[in-house]
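Before anything else, here is the set of structures, which you'll find just below.
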Structure I
Amino acid sequence: MGVSSLGGHTRRIFHEHRAEAHDFTENSIYIRNLSEAYKADLRGPFDFVLFEISPASLGKIADDAEMPGVTSLSVETASKDIVLANLARALIPALEEPDEANALFVEQMTTAIGTYLVQRYGGRPTVASDRSGSLSRTHEDLAKGLLLENLDGNVSISEVAQLCNLSRGYFIRAFRETTGMTPYQWVLRERIDRARNLLRTSKTPLAEVAIACGFADQSHFTRVFAGIVGTTPGNWRRNT
């Protein structure tokens, strides 16, 4: 699956007995089966975010999305999909700065993309679940406990969901319904709260605070802290 982040790209795709011309605008997508022969004449600049999904992974995604039986996605060429484009675009910073990428965030976003794909292009109607949309108190406590033990992000959505005996997709939706935040947003808030406590109660250098709170380095910590709090950690410490 590919998502185009630029307009102006065209390609002529050759089939056995015919050829088709397609214009790719910004936010247009394509979905194709890599096991099938593909030949095309590409023209103009292009910038795509590409995803490759194995048959086994697609089956797991469909099960997690409570849509078992989806084994393929419909073929799409130059179709516009703003939702899918925005989901893919949200991953670009993590792809550009892999050292700063949080595994919890990446898995959360790829789960959201996979769920959307099977629901939108899996060829089966979405069936409403009869389960409660929120986590039980027991599951909420279990999930938060494991996330707090791994504020550096060294835990996967799969591990937390498995602890609660839930699928990844359902767990993310139920966690958001229960807390008002995705698991990654909740972890990020807790990391910033821990940083504030260290800044307020100790003279620990900013670089050490950054590492203690699960950030890649002081620069990464400063950018995230300023984005959430509205000022840099140094300024916040001096004015507290």
Structure II
Amino acid sequence: MIQKTDPENIPVGQSSPERAVLAFTRKELKIFRSMRPGGRERAPIFGLTKLTAWADLILAGPILGAPHAAMVLEHLSRRGVRSFLSLGWCGSLRPELVWGDIVLPVSAWSEEGTSAHYPLTDGPAEADHELGGRLAQTLNELGYKFQTGRVWSTDAPFRETRDKVKKYAAEGMLAVDMETSALMTVARFRGLAWAGLLVVSDELWGEKWRPGFESAQLEDGLTKAARAVLAAAS
């Protein structure tokens, strides 16, 4: 059982940054730390999510799935964080997206159970326009190719069936992950800003699943995306 953590557990006299970067896996967490040394380690939250803090930024990860992502976002928002950028992995639904390619989600279809607990009355969840625009501008300035569009988020990665892949690809969705729709929804519900990048770790569109979790292409894509996220966060 994951123990709840006191969101106000901040040392007396210490202010918390208003910006955070969320790393979904240990791989991008390591990349971020190598690019931005000198952070101070804080006590983990929820037993497994590590926190590294600078005067202007908090780095949090790893994060797995929509419930966990929502918990981390809620926790950090109560520490004073108002702006969130994230980096994670995704499965490609389309042949033009292969290992290592970068996706900038602008909206998401939810097949996870967390978002329903955050009902929105002012339209569907989307990435924050200003933050998303900053990410796009940064990627362009760095000369990194990327695709922008809608993604699909699910709690059941072993149920990403061929029929669903074909259906959602035909509807224009680019990729599938486990966290994006919840982060969009919770951020919108709480009046927070969120945008993020995904890097293709596996390909679902072909006759056979092609995992690239240990590929050099994924490592390269994550390194580029992490550089863009940190630049946009500054």
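Data table
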read-out: At a computed 2.6 (distance in nm of label points 7 Å out along Cα→Cβ at positions 36 and 220), which of I, II; value: II
read-out: Winner on relative contact order in percent (Cα under 8 Å, 6 or more apart) once structures I, II are ranked, highest first; value: II
read-out: Answer label among I, II for the case where distance in nm of label points 7 Å out along Cα→Cβ at positions 68 and 172, calculated from the coordinates, equals 2.2; value: I
read-out: Among I, II, structure where mean count of other Cβ atoms within 10 Å over residues 148-155 as derived comes to 20.4; value: II
read-out: Of the structures I, II, the one that -0.26 was derived from, the read-out being log10 I(q)/I(0) by the Debye sum over Cα atoms at q = 0.08 Å⁻¹; value: II
read-out: For helix-only ellipticity at 222 nm (-39500 (n - 2.57) for each DSSP H run of 4 or more, over all residues; to 500) computed as -15000, the structure of I, II it came from; value: I
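All of the numbers you see were taken from the coordinates with simple rules; none came from a lab. Model, not experiment: these values are computed from the prediction. Cβ atoms are built from the backbone, for glycine too; each structure is taken alone.
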